[in-house]
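Below you'll find the structures, each written out as structure tokens.
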Structure 1
Amino acid sequence: MKIETIKLDITGMTCDHCAQTIAKKFAGKEGIESNHISYPEASGEFEFDPEKISKEEIAEIINSTGHYKVAGEMPKNDAGSNQFDLIIIGGGSAAFSAAIKAESLGLRTLMVNGGLAFGGTCVNVGCVPSKNLIRAGETAYHAKHSNFAGINPKGVNIDFAQVIKDKKTLVATLQEKKYMDVVRDFQNLSMVQGWAEFVNKNTILVDGKDKYTALKFLIATGATTHIPDIKGLKETNYLTNVTLFDLEEQPESLIVLGGGYIALEIAQAYHRLGTRVTLLQRSAHVLSKQTEDIAEELTNHLRGEGMNIYTGLRFLEVTEDKHNIVVLTEQNGEQKRFEAEKILVSTGTITNTQKLGLVNIGLQLTGKGHIQVNEKMETNLPNVFAAGDVVNTPAYVYTAAFEGKIAVENAFSGTENKADYSSLPWVVFSDPQVAGAGIDEAEAEAKNIPFEVSKIALKDVPRAIAANDTRGFIKLIRNTETDKLIGARIVAPEGGELIQQISMAIKYGISIKDLAENFYPYLTLGEGIKLAAITFGKDVSTLSCCAS
């Protein structure tokens with residue numbers, strides 16, 4: 001190991017405490033053997049391992065404080081060069097969040113994006129278009145169905161092509177307004193469309209021709225639909241969420257392969273818009289990572305709307321003729337044949353790492369192909385960070401944005417910010433919605449946490465009774481030793497609107513007693529949280545509406 005020494009003049013220090021503040025930025029920093037910051041001398045002396053940290057990175061850590069700056073001549077990137085402080089590979093939520101943070105730190109940054117347009121999955125082919133179509137489907141459904149005997153809806157005329165055109169307009173507007181316009185005036189950001197491949201740990205090649213170098217990298221390339229190895233499937237004109245949402249001619253019938261949240265959201269939306277949908281799932285129940293009671297509750301309501309759902313299938317073959325696609329399956333030794341005009345593949349995701357040349361730099365992956373990161377978004381390489389769907393963390397747009405931000409902070413500011421997902425809220429935007437935070441009873445048992453479950457059906461929640469919509473339940477899980485809420489699962493109309501208070505209760509250690517004794521507006525669905533908390537000790541069906 002070769003140790004070098006560098007002495008830097010530092011401006012902005014006004015006392016010894018300033019020197020101590022700068023020194024703390026380097027505490028435990030890999031590659032720093034020692035540092036001596038002197039206020040009287042207005043300087044800092046560092047012994048460092050150049051293979052683990054560069055002179056430029058040391059200077060950048062000091063500059064990123066915003067109060068103290070390295071004076072004199074340090075190697076800086078020329079405005080027209082291909083050298084950067086940070087290169088972000090990817091163009092989605094994690095990438096944009098990282099770019100915003102980098103701009104605030106004054107970092108010269110390059111964003112390299114291949115595949116989907118800038119903005120990534122969420123705005124182009126994920127959250128925005130799917131939620132738009134889900135709401136369109138809900139509007140159509142409620143125009144034909146009523147919870148009240150005295151109200152008879154007259155039906156609805158659906159212009160499917162117009163629905164899709166409006167969706168495209170919305171996507172284009174938000175892609176411009178929430179992504180491109182946000183960074184348009186950034187002084188230190190350059191953006192390149194193309195595929196990046198690592199040549200070495202400090203250099204990438206874009207589209208096989210243009211080289212760019214950087215002190216540090218953030219990989220935020222996301223994930224795409226996994227196409228399962230089913231005989232004949234890859235030879236068919238299958239659809240994914242990338243291609244389905246652009247079809248302006250409505251499919252008369254649609255087979256959906258998969259039973260996860262994306263498959264369920266899309267299946268119900270298209271069913272409500274008038275497509276005959278058949279959902280085929282390999283696992284024993286939909287939402288296979290959730291407990292069976294959640295899957296059963298949701299499945300019953302979807303089937304009650306007329307959607308065809310088949311689970312526990314083994315897929316044998318997919319064939320296509322000029323009219324239809326046929327899926328041949330087996331269940332309990334009996335073959336079943338399903339036929340539809342179109343087929344949507346929604347069987348999980350695979351990370352977008354294949355073209356990155358990661359073997360050239362020895363970046364560590366998990367067994368499932370995700371980039372392995374710790375809580376600080378660090379990889380096994382000191383100058384490479386990663387964030388978003390490409391890493392081994394929960395795959396949501398809001399977690400991706402958070403990870404992109406803290407990755408840049410940790411890379412350049414000397415911070416130790418960590419991602420803690422123990423109270424993470426999530427929602428499946430089916431109807432009724434499925435929402436959760438914290439752990440469920442199966443996870444509590446696996447972790448040997450003493451627990452108790454309270455479960456209240458919506459038929460015992462006054463708001464649901466008054467609305468004539470009692471679909472679903474609220475389930476709370478508490479630690480019996482501490483009385484602290486450790487998890488919740490909700491199946492309810494607009495159940496996602498309840499989960500944030502649950503997340504906050506878990507994060508800040510709120511007890512079941514506190515939840516039960518707090519004030520809740522009457523009549524609200526949120527009051528169901530109070531009733532579920534009371535249910536740990538009482539039968540709420542025997543209480544009056546306003547009793548506690």
Structure 2
Amino acid sequence: MTAVEEGFKAISPAEFFYKNKELAGFSNPARALYQTIRELIENSLDATENYGILPTVKVSIRELEKIPEGGYYEVVVEDNGVGIPPKYVPQAFAQLLFSSKYVLRQSRGMFGLGAKMAVLYAQITTGQPADVIVAPIKSKHIYSFKLKIDIKENKPVILSFSVTSNLHGKHGTLVRLVTLGDWSRAKQRIYEYIKRTAIIAPYAEIGFRDPEGNYILFERVIDKLPPPAREILPHPHGVDIETLKDIIRAKASKPIVETLKESFQGVGETTARRILEEAKIDPGKKSGELTDMEVEVLVKTMKNFKDVKPPRADYLSYLGNEIITAGLNKVFEPEFVYATTRKPSVYEGHAFIVEVGLAYGGKVPLVEKPLVLRYANKIPLLYDEGSDVVIKVLNESIDFSVYEIEFPAPLVILTHICSTKIPYKGVGKEAVADVPEIEKELENAIRDSLRELRSYILRKRKEMEEIEKAVTIAKYIPEVANSLSKIYKVDPREISVKLLEILNSRLKTFKIDDLSNVVV
């Protein structure tokens with residue numbers, strides 16, 4: 001073997017991310033502590049709401065030891081979810097790129113890293129294993145694991161395993177990690193993440209205890225869950241060569257016309273035959289007999305075929321106006337709140353839905369520019385704000401003065417994008433790329449919401465003008481009442497009350513007492 005040949009070798013996914021942990025958001029102790037909390041909470045929410053369970057999530061961080069880089073922290077996240085079947089627990093928490101999310105379905109996670117990266121980072125910084133306790137729903141047993149990752153082989157290492165009786169019928173998952181972190185630098189981000197999660201998931205109860213002994217509870221304020229996300233077949237416009245080859249391999253013995261019908265949404269017998277006719281492929285030909293050239297031609301034909309229904313969006317788990325307004329009301333108690341959910345749109349063969357919520361006034365802080373709450377598939381996005389498509393739309397396409405908004409103003413703008421494929425700019429999942437179709441839908445949704453806010457501001461302004469006029473008029477009521485009393489020989493107080501009734505009836509929303517204090 002030559003020196004050049006000795007330089008080539010393969011590494012496992014675990015070894016790759018061990019060497020490149022920054023790609024998954026574990027770049028330093030502060031970011032890693034935040035990322036650990038985020039990944040575990042997202043797993044908990046997916047394990048509850050996707051199965052029709054109102055989430056109860058308990059989170060705690062405890063400092064065990066201070067060190068120059070920060071400190072060693074015990075992180076515990078517990079949920080009341082469906083519970084992972086015990087046979088999958090080792091792979092689910094200790095084998096990178098092993099996941100239930102490698103199907104075409106909307107989910108918070110998409111790379112099969114999440115909790116595994118948190119376990120890996122804890123292992124390489126503290127040497128401590130992960131404790132995972134699962135109680136599958138309706139199970140009579142509780143299963144406890146101590147796990148590590150074999151980095152070279154990307155395989156789980158089970159250090160211990162035990163089974164106990166589930167006497168109280170509980171269900172869910174508890175994960176305990178000891179990891180390197182920096183609470184002082186991560187504190188603000190972690191609190192903001194949990195707060196924003198509570199806004200987007202007002203149907204969840206989230207309790208958090210921090211290393212300083214403080215406890216905060218975000219109570220559930222609505223019992224309505226979003227519709228669950230469901231797996232869906234790929235769309236012809238979103239297919240690529242490798243995807244089609246995988247499908248063909250799985251159905252090699254079937255006629256290609258049957259493969260297209262069974263494997264793609266919106267493709268029936270007639271559509272399949274028309275696609276194959278344009279691609280000049282015999283419909284009866286076995287799928288496994290297609291040449292590479294025929295596969296390439298078929299992909300191009302499918303991508304450009306116009307007479308196919310757009311991707312279905314009823315498999316997406318959007319929030320809806322009721323949940324968005326409940327979340328904004330819960331945290332900000334605004335004087336005005338509005339939410340809109342756009343009709344489904346499509347990019348690269350993937351359906352997506354854009355939602356926008358506005359909160360104005362009340363306990364919304366006064367800000368020099370809108371307080372933007374970005375979400376994608378219900379995930380709060382806190383980092384890389386400047387490179388996100390939402391910020392691009394707000395900076396380049398929206399003139400707030402058109403909507404009667406002058407800064408500083410108490411304004412929150414919430415945006416949510418849900419899709420089977422979110423075009424993130426990196427595996428850290430913190431910024432959405434400026435895909436033109438998404439950009440257009442965001443702009444339309446934001447403008448629609450701001451028009452409603454403008455109507456409210458103008459209505460409120462008119463009401464204030466009416467009040468000011470009424471107050472001015474009310475100041476003269478005593479003099480008018482005294483003059484009329486002399487003419488009609490009536491008690492001036494009676495006349496004052498009648499005049500106030502007339503004035504208040506014009507304002508409609510005000511009672512007699514509202515203007516009585518201006519009458520001398």
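Points worth noting:
- Origin of the value 1.10, where Cα Rg over 2.2 N^0.38 Å, for residues 309-428 alone was derived from one of 1, 2: 2
- Structure from which 27.0, 84 was derived, Rg and Dmax of the Cα atoms in Å, options 1, 2: 1
- Which of 1, 2 yields 6.7 [distance in nm of label points 7 Å out along Cα→Cβ at positions 421 and 477, calculated]: 2
- At a computed 3.2 (distance in nm of label points 7 Å out along Cα→Cβ at positions 117 and 453), which of 1, 2: 2
- Source structure of the calculated read-out (mean count of other Cβ atoms within 10 Å over residues 333-340, 13.1) within 1, 2: 1.
- A value of 20.4 for mean count of other Cβ atoms within 10 Å over residues 277-284, calculated from one of 1, 2, originates in structure 1.
- Structure (1, 2) behind the derived value -8000 of helix-only ellipticity at 222 nm (-39500 (n - 2.57) for each DSSP H run of 4 or more, over all residues; to 500): 1
Read-outs: derived from the displayed coordinates by stated rules, not from any lab. Quick caveat, the model's predicted, so the values are computed rather than measured. Cβ atoms are built from the backbone, for glycine too; each structure is taken alone.
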